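A.B. asks: Next up, some structures in structure tokens.
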Structure 1
Amino acid sequence: MADAQRNTIFEEQAEILAHVRHEGDQFVLRVRAAKTAEHAKPGQFVHLRVSAGRPLRRPISIMLTDAQKGTVDLLYKAVGDGTRELAMRKTGEILPMLGPIGRPFDLSDSTRRYVLIGGGVGIPPMIFAADSLNGHADVVVFAGSEVKFPFALKPSQFLLPGIAGNTILSIASLEDRGIACRLASNAGLFGCYPGHVPDLARDYLLALNDAERNRCTLLSCGPHPMLHAVAHLGRELNLPTQLSLEEHMACAIGGCAGCVVKTAEEDGEHYRRVCVDGPVFPAEILPEFA
């Protein structure tokens, strides 16, 4: 599955341009990496070496790129020794980086309405996808978090069917680019849907008429329980669904086969590498999410 992607991964010495900590040990990192910025597509990720003394790199999803400025924006959460060490790196320092890696989302059908569902550190690929789709296809974003969102928020100007009147907040950067967005949280955050983000997306989808609903495609990235719920939603409503999987990785370039996932395809069962055969897969070929 990955043959067409050969010679598309670059090794760069990424300079840290900004590194901002947010509540809940969430960090937004901006690096200068011109080749990755030029070639990255939504759903792909980078593999960062956090320090000279820690040889194993860390995979982090790409949140946004600026090809003209040569910058790449990343969001991660400091949850282990490696990411906690990454959190100590300062502006001006260099991070050896491989990227962009992986099979991206298929955004090729401009007649579809793309419904993007992201949770936690699975939100960045949704932001990247929304930015790429904006002006080319209909798109709406639903994002969920159990801690304070690491973005500027603002009340949305866009009315969405099926969304309660007190669910008003949107990610400001999306709102400012004309992209409809709503937020969900079980943490009692003001202006957010009080529950899980797939349920918020379901309320929206059920409120559409049949013709509008049937042209929707679901894209999702986040923790496995959330992906299970999104896959179930896609089956319930008979909608195409693409899932971006999160797995522990060693090499992240397909050599070690340490991040495999079982697939059920037309020619039988396979074990595909999440790093290069994914991380994006059609939900219908993933028995784990059946």
Structure 2
Amino acid sequence: MADPLLESFDDFISRSAARPGSSHFVDVAGIRMHYLQWAGPPGAPVLLLLHGYLAHAHWWDFIAPWLAEHYRIIAPDFGGMGDSGHRPGYAHGDFHEEINGLVDALGIAGCTVIGHSFGGRALLYACAHRPEQFSRAIVVDSRLGSKSDPVRGFDEEWRPKKRYADEATILSRFTLRPIEPAPEAALRHMARASIRQDQDGWVWKFDENVTRLYQVPKDYPGVDDTVNLREMNTPVDFIYGELSRVVTPARAALLARCLPNVRSVTGIPCSHHHLPVSQPIALLAALRVLLQEKVG
């Protein structure tokens, strides 16, 4: 007997994929930056959607079409990720500049921004640097560091990307990091959006050198975001997965204490880090509620 809940989710994924964003490029912060756009109704306000580390704009494919019923949606690929241009080297400040540069290039100052994971943390720094660019920020399962729990790098050594001989093999290797459960239909969609073919075979789209961003010396003290962002006054709402390995309940509570203008902190039960992929319906419902609320 078919599971009606699974059939309902598969129908949601199919209906989302049937309304893809249109692909565009713009020169921003020294790179050719790719973004997807869902046009929305004429004159609709802008929502800017920012993806996580080593992900891409398609991470929002299950969320954006539904939000586009009332908003113009713009979802960029960060430099070195997705279909955006690559840099000789990468620093965290590059991504803050890309966010602000994209707002300038597209003339969308005053927009609301939703950032997941790496994108949410970069968003908060962009808000701190140029607060006039954003009316509000919604941060989805983004880790912030504190004095007792700073953001450091990865323990594993850097290594180049693997090449795969055929499309089927690389698609079979796709997984979420951190590893967590997600519906097969969602994983298949993201896998296809994450690969490209070059002269040596099939590869992941991200630049292998962007993974050096978190390769730091073992004695690196880490970053205390609670100090760096304590003057950031943009209104912030925070959503996290209650089973996330990235944002624990204690880290979620920290966000409310360390930023001066946090409006709400919402945990989604029985959910993990990659909410736009593994729990898009729950995340969409939470976002719809927040976006209906007036700020200020």
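A.B. asks: Determine which structure produced the value 0.95 for Rg/Rh (Cα atoms, Kirkwood Rh), for residues 136-175 alone, calculated from the coordinates; the candidates are 1, 2.
C.D. replies: Here the read-out was taken from 1.
A.B. asks: Same structure, new question: When you work out FRET efficiency 1/(1 + (r/R0)^6) of positions 168 and 224 (r between Cβ atoms, R0 = 25 Å, to 0.05) for each of the structures 1, 2, which one comes out largest?
C.D. replies: 1
A.B. asks: 1, 2: which one has mean projected area of the Cα convex hull in nm², as calculated, at 14.5?
C.D. replies: The correct label is 1.
A.B. asks: Same structure, new question: Using helix-only ellipticity at 222 nm (-39500 (n - 2.57) for each DSSP H run of 4 or more, over all residues; to 500) as the calculated read-out, with -9000 as its value, let me know the right label among 1, 2.
C.D. replies: Considering all the candidates, the number was obtained from 2.
A.B. asks: Suppose you compute FRET efficiency 1/(1 + (r/R0)^6) of positions 192 and 232 (r between Cβ atoms, R0 = 41 Å, to 0.05) for every structure in 1, 2: which one lands on 1.00?
C.D. replies: Numbers: 1: 1.00; 2: 0.65.
It was calculated from structure 1.
Read-outs throughout are calculated quantities, based only on the coordinates presented, and are distinct from any laboratory measurement. The shown structure was predicted, so the numbers you read here are calculated from the model rather than taken from an experiment. Cβ atoms are built from the backbone, for glycine too; each structure is taken alone.
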